[in-house]
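*Asks:* Structures incoming, each one as structure tokens.
The numbers here are math on the coordinates, done by the rules we state, and not lab data. None of the values given here were measured: they were computed from a predicted structure. Cβ atoms are built from the backbone, for glycine too; each structure is taken alone.
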Structure P
Amino acid sequence: MNDLLNKKCVPCEGGVLPFDISEIHKYQKKIDGWDISKDEKKNFFLSKKFKFKKFLDSQNFINKVGEISENEGHHPDISFGWGYAEIKITTHAIEGLSENDFILAAKIDQLINV
């Protein structure tokens, strides 16, 4: 994961291919506990549910995720409520996963592992 933490997301305007399944599995080993799923259009995304003791803990976590996302220029889909936050990450411009998604996942995990 350390090599991902030292990288910065690169703006993606499309025009590149999303990772294939072998590349996804290679990168998945570098992050902790993120699920690989497909949406209704069969595009891959990362997802992870985080648990907290109270609503304010979830909100504070999401605010920090928002700051990281803005700094990286790569924005996940986020839902949260009492005691949980769920994050889904994909590169919309290429309709799939790229290194950016794994960089962001690693940086989000660092918030919990600090």
Structure Q
Amino acid sequence: MENLSSLAQMVLALSVAYVWIFRYDNVVKEFKQFGLNDLTRNFVGASKIALATLLVAGIWYPSLVQIPSVLMGLFMISAQYFHFKIKNPLIKHLPSLILLILCAVIALKSIQ
């Protein structure tokens, strides 16, 4: 189970980094669709990258994992809310839904 949690942490962290670094143009479009300003987008991006970094560090220092996984999960719940708000098709909901599930797995594992 330890390896599964570490794998989930890496997948989550790499997914967030990929989206916020290499697909940033997509993020800009989505935040405009959501009606959120640039300051909010930059805060969310910096926070997610910092949380992703803590999740990777948590592989070696497990005490770092619980809070970042819960906070990242809250960001993913927010993403779901905004996708529903603008009535996006289900396919647009899937990435943040999958990452939300990973956050839950990581958070539950960290309490055991």
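*Asks:* Here Rg and Dmax of the Cα atoms in Å has been calculated and equals 13.6, 42, so which of P, Q was it run on?
*Replies:* Going label by label, the one that fits is P.
*Asks:* Between P, Q, which one scores greatest on distance in nm of label points 7 Å out along Cα→Cβ at positions 66 and 90?
*Replies:* Biggest value here belongs to Q.
*Asks:* If relative contact order in percent (Cα under 8 Å, 6 or more apart) is calculated from each of P, Q, which structure is the one that comes out at 33?
*Replies:* On the way: P: 37; Q: 33.
Structure Q accounts for this read-out.
*Asks:* Which of the displayed structures (P, Q) returns the greatest value of distance in nm of label points 7 Å out along Cα→Cβ at positions 18 and 34 on calculation?
*Replies:* Result for distance in nm of label points 7 Å out along Cα→Cβ at positions 18 and 34 over P, Q: largest is Q.
*Asks:* Further question: Assuming -12000 is helix-only ellipticity at 222 nm (-39500 (n - 2.57) for each DSSP H run of 4 or more, over all residues; to 500) as calculated from a single structure, say which of P, Q it is.
*Replies:* Of the structures listed, the value fits P.
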